[in-house]
Structure I
Amino acid sequence: MKNKHEISMTSGSLAKNILLFSLPLMMSQILEVLFNLSDIAVAGKFADYRALGSVGSTTLLVSLFTGFLIGLGSGINVCVAHKLGMGDEEGAKTTVCSSALISLIVGLIVGVICNLFAEPFLKLLGTKDELIDGAVLYLKIYSLGMPIMAIYNFGNGVLSAAGETKKPLLYLTIAGVLNVILNLFFVIVCHRAADGVAIASVMAQTLSAFLVVRHLLKRTDGCALKLSRRYIKRKTCMDVLGMGIPAGIQNAIFAVANLFVQSGVNTFDAVMVSGNSAAANADTLIYNVMAAFHTACASFVSRNWGAGNRKRMMKSYLVSLSYSFISGAVLGGLLLAFGTQFLSFFANEPEVIAAGMERIKIMGWSYAFSAFMDCTIAANRGLGKSFVPTVIVIMGSCVFRIIWVYTVFAYFHTIESLYLLYIVSWAITAAAEMICLRRVYREQMQKLPPDIDGVKAAA
C-alpha cells in the first residue's frame, strides 16, 4: 500500500513528480549547509579565532568522510528503489536490513580511521601549529558520530527510494535546530571551544538517526526495518557494497581533486586566496540544489528499471537533467548579477571582493554544465552500474585536474586558466559517462522481456 506522503515514480507526470520529489531534498541540502556553517559561525563569534581556525581546518577532511557516507546512502537508495520497482517487497526488506548492517559497519570503519589518523591527516594538509590541537580534538569527537551519520544516510536513502523525501527534511530540520542550540550552549554556557561544537554535532546527528530508524521500524511495507537475521543475506550485502562503495568513493574523490585546485590557488597572493575562499562558498549552495535532481534521477531511473518501463527510465533521466541544468543556469546567473553583494557577506575589503569576482565570472556560467556529468552518473547508478562510472569520475575529475594543474595552469599561471579546468573536466567526464550510459542502457534492456514495458508500472 502506497504511503500518502510518497511520490509515485512509476506513474503520473514525471515533470511534476520529479519536482515534488526534489524540492524537500533541495531544502535538506541547503539546511545541511546552513547548519554546518553555524558550527563555524558560533566558534568564530563566541569562542576565539583559534576555535574558528580549528573547526575550519577540518572542513576538507569532514567533507571527504561525510561525502563517502552520503555516497554509500545513494547506493542503498538505488538498490532499494530497484526492488520496490519490481514489486518485490520481501527483497526490498532484505535489502533494507542488509543495508542497515553494512552502513553501521562501514560507518564504524570510517569513524575509526578518522579518529586514529586525525593528527597525521591534518598535518599532511598543513594545519598551523597553533590550531592543530583544537582541530585534532574536533575531528576525533566528530568521528564518533560517523556510524550515526551512516545510519541516517541509510535511512534517507531508503525513504527516498520509496518516494518519501519530506520526512528526512523534517528530521534534519529538528536535528539542525538542536545543533544550533547545543552549539550556543556548549560554547557560551560551558565555555567550550572546538570540542563543544563537535559534541553538539554528534548529539544532533544522533537525534536525526534515531528519528529515521524509529520510522523505519514502524513501517510494514517493503521499506520496513526488521531486526531479524533472516532478512540479512550475504549476497544482498555484497550487492549493496558493490553499489554503495563506488558511489562513496565517487563522492569523496571530489574533495581530493579540490586539494590540487587549492594548491594552484595558493601560488597567488593572500588577497586572491581569500577572494577564492569567499567565492567558493557559492559552490556548495549551488551544487547542493542541483544534487537534489541527481538523487531524483537515480531513484526514478532505478524504480522504473525495476518496473520494466523503458520509456519512463530515459524520460526520468532527461527531465532530471533539464531541471538540474536550469537550476544551475539560474543560480549561476544570479551569482553573476549579484556577485559583489554575495561576496560582501564573507569579505569587507574591496580588493578581496574583486579577487572573488574573478572566480565568479568563470564559475557563474559554468555550474549548469556540471549537470550533464552528475545526472549521467546518477542514471548509470540507477541502472545498477557503479564501478565503471566511478573509474570515469576518478580519471576525469581527479587525474585530469591534476594533469591540468601541472601542465596548462603551470604554463599560463593565470587564475582564469586554473578555474577553466572545472568546465573542461566536466565536459570530458560527461562525454565519457554518456557513452557508458548508452552501453549500460542497451545491456539492461536486453535483460527485459519485450512485452514488459510499462506493465508493472501501470498495475
Structure II
Amino acid sequence: MEKLDITNELKYIQKVKELNSGKSLKYYIMTMGCQLNENDSEKLCGMLEEMNYTKTDILTDANLVIFNTCCVRENAEERLFGKLGEVKKLREQNGTIVAIGGCMMQEEHIVDKIKSSYQYDVIFGTHTLHKFPHDLYCAIVENKKINDILDIDGDIIEGLPIKRDDNIKASVTIMNGCNNFCSYCIVPYVRGRERSRDPQDILNEIKGLAKQGYKEITLLGQNVNSYKGIAPIDTFAKLLIEVNKIDGIDKIRFVSPHPKDFTDDVIDAIAKCEKVSKLVHLPLQSGSTKVLKLMNRKYTKEQYLDLVKKMKDRIPNVKFSTDIIVGFAGETEEDFEDTLDVVRKVNFEQIFMFIYSIRVGTPGAKMPNQVPDEIKHKRFDRLKKLYEDSVKENNQAYTGKTEKILVEGCSKNNEEMLTGRTDSNKVVVFAGDKSLIGNSILVKITSEHMWYLKGEVVE
C-alpha cells in the first residue's frame, strides 16, 4: 500500500511546541487494550514530547489527558465513561484538555454518547492518529471541540516520532487491520482492512532499535501471518528470516497469528531461526467445531489439533499459548467440553481467557441462543481451574533446567532481585548484579511457583 505523506501534519508538532514555549506542561495517557494500542500510545507520547509536554502518571497533575481506547470488551466502555466523569471537574476547574482516541472512537454509537453526555476537546480515530498534533492545535487556538474520525480504511503511516518506556524490549507494528470478520469481533470495523508495511521500513526500524540497545522485538498485527510485503520479502516467513539476521537482537516474538493462515513456510522459519521464540501464540477461541463455524474462524477442532501436531513434529521444544472465549452464542455443555478437551491435549503454557462480551455491530450480537451470564462464569471458572492445574504441572518440569534469560530489570516485588523471561515467556526471578540488565544470561531454575520461577545465575 502507498504511504501517506504526513509532512503537513508534522508541521503542527512545531506549531504546538511554539504555543507551549516557556510553559511547564504535563500529559497523562491511559491505554486500554492490546499491544497495538500500546504501540499507538508510544507514537502519541513521541509526538507530545516533541510538543514540549512531559509525561506524568498522576491524572490530576496533567494539563492534557488522553484516553486511548479499546472496544474488544464491554467493560472497556464502562471504564472510559467512568474516567470521563472523573476528568470533568479537572476540565472545568483547571482547563485540562481532554482527548479521546483509539478503536472505540470508530464506533458511532459510542461517539454519539460522548458528544451528548460528556465533556471533551478532541476525538480522534484509529485512522487519524498522525493528525493529532493538528487536532490539538485547533482545539487550543480555536477553543472548540474537534471530531476527527475517518470511516474509510486508514493509510500506511511512516515517520511518526515514538517514545518507548522500555529500553530493552520493543513492539514493532508490521500491519494494521483485519480481513477475517470473526463474528464476535469488532476489530475489522474499527481498524479497517489489512494493510502491510513496506518490509524495508520494518527492517530499518528494527535495525535502529538494535543500535539503541534493544534486545527483544515483538512483531505486531491483527493477523501477522497474513502479512503481504514487497518482493523479495513478500511473506511473513521471509520477514521473520530477515529480522533474524539483524545483529544485536536476541529474541523475536510475534502476535497474533491466525491458525487458518499458518503455512508451512512460517513453521519452517520458526524452526530454523534461532532468535525466534519457540512459544507460538495460536488463538483457539473455542474447541468446538460447531462454535468455531458460528465464530467464522474457518478451521475445525481437528484441523487445529493437526496444526499443533505438525508444529510439535517440526519445531524442537515448541510450546503454545492461546486465547479462549467462554460462552459464545450457541455454546452448549458439549461444546465447552470440546474446548476443555483441546486444552488437555495441547497443554498450553499460557491461556488468555475471556468471557464472551456482546459487541454492537458484530454478527455475534444478533445470534440466538445467547448463553446466560451465570453459565458463562461457571464455565470460565472450570477452564481457569484446568489451566491452573496444568500451569503447576508444567512449572515443575522447569526445575533443575538451565534457561537462557534476557534480564529485563529489577523485580517489581523486590528491588534486590532481577527478573527476565524464558523463551516460553515464563517469568524468572533471581539474584544478580544490576549490571546484568539488558544482557542474555544462563539461569538455572531452582524452584517453581504459580506464576513465576526462581533461579540462580550460572557463572
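Throughout, read-outs are computed from the coordinates displayed, never taken from laboratory work. All of these numbers come straight from a predicted model, not from anything done at the bench. Cβ atoms are built from the backbone, for glycine too; each structure is taken alone.
For this structure, a couple of remarks:
- Structures I, II, by distance in nm of label points 7 Å out along Cα→Cβ at positions 182 and 230: label with the highest value: I
- Test item: helix-only ellipticity at 222 nm (-39500 (n - 2.57) for each DSSP H run of 4 or more, over all residues; to 500) calculated as -11500, pick one of I, II: II
- When mean projected area of the Cα convex hull in nm², for residues 262-413 alone is computed across structures I, II, the figure 11.5 traces back to II.
- Here semi-axes √(5λ) of the Cα gyration tensor in Å, for residues 30-93 alone was derived from just one of the structures I, II, and that gives 20, 19, 7; the source is II.
- For 22 (relative contact order in percent (Cα under 8 Å, 6 or more apart), calculated) the corresponding structure among I, II: I
- For distance in nm of label points 7 Å out along Cα→Cβ at positions 158 and 278, the highest value in the series I, II is held by structure I.
- Per FRET efficiency 1/(1 + (r/R0)^6) of positions 54 and 142 (r between Cβ atoms, R0 = 25 Å, to 0.05), the highest-valued of structures I, II: I
- Comparison of I, II by distance in nm of label points 7 Å out along Cα→Cβ at positions 350 and 366 - largest value held by: II
- Identity of the structure behind 36, 28, 23 (criterion: semi-axes √(5λ) of the Cα gyration tensor in Å, calculated), options I, II: II
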